[in-house]
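Following this line, the structures themselves.
Read-outs throughout are calculated quantities, based only on the coordinates presented, and are distinct from any laboratory measurement. Predicted, not measured: the structure shown is a model, and the values here were computed from it.
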Structure 1
Amino acid sequence: MSRFSRIEKERKEFLEWKDSFSCTGNPKIGDNIWNVIMDGPVDSPYAGGKFKIEIEFPSDYPSDCPIFRFKTPICHININGEHICLSSLNNYNSNTSISDILCQIFMMLTSPNENSPYSTYIDLYNNHHEQYLSKAREMTRQHAKI
């Protein structure tokens, strides 16, 4: 399967999720970057937020892992700036779909991986959890608007 046909297949699969995600980018015209808007999970401090994630497809996709960048500032122990610490990105193989990774990012917002902290918020998370949740809600109100 060619790079563009795989990306188009991924895009069609992704569009079935339109309740929680939206996407711009069209592989038919050569876009190698998608801009995804993900709704914050209802049962999380990110509820009501709209989070932008940029996905860049390398020229060797699907052999090489796409690059996911979290563009919306967020208080989360597994996100540091734009960088996301997620096992499916670290252990990527060509059978991994974009929808699978986005689903895992969505689930990570409700269940952070305490065994893989990646940001400066880990101390707040571990020692002042209510302050962490308050900070996450405040950053969502400030930054996660579209």
Structure 2
Amino acid sequence: MTAIEAPFPSARWFADLVARANADRGAMDRLGIAELRFGAEIVDGEGRAQLFGILLDGYDIESLGAVDGAEFAPEVVVSGPLEDWADMVASIEANGSADGGHTLNTLTLAGVPFEVRADDAMGHDKLFRYMGTLQALFDAAGAPNVAASVR
């Protein structure tokens, strides 16, 4: 596996992640359609948060880069410390996919270290309904580097 060259977290890293996921259409198509405006909020050691938007629309996945929460209006946001996000990404890069202790499900289930925020119950429900798709998306960080050929 080749790590995504762009630094994590960055708009380019998320764009390359989505490019890798889209390059493996078969894997994404097997998970079925998903409709979700997802926000990944990464909080640095100083308490500054960066929100990255991902749009799941049917079989299509799009990275919107760094977004303003009010303008993007995510249905659900997964928020957590940079250190824990970086640990998840490192686990995926090392293993080709997240190990049991580094899945989005594991990291969000108890609300620690990742917090799930949604304006309504439907947004919260959609996170867990599409968890397999989201995990496959993040697991693409452990896939071969195809992003350069997709640009």
The value 37, 34, 30 for Cα extents along the principal axes in Å, derived from one of 1, 2, belongs to structure 2
One of 1, 2 was used to calculate relative contact order in percent (Cα under 8 Å, 6 or more apart), yielding 30; that structure is 2
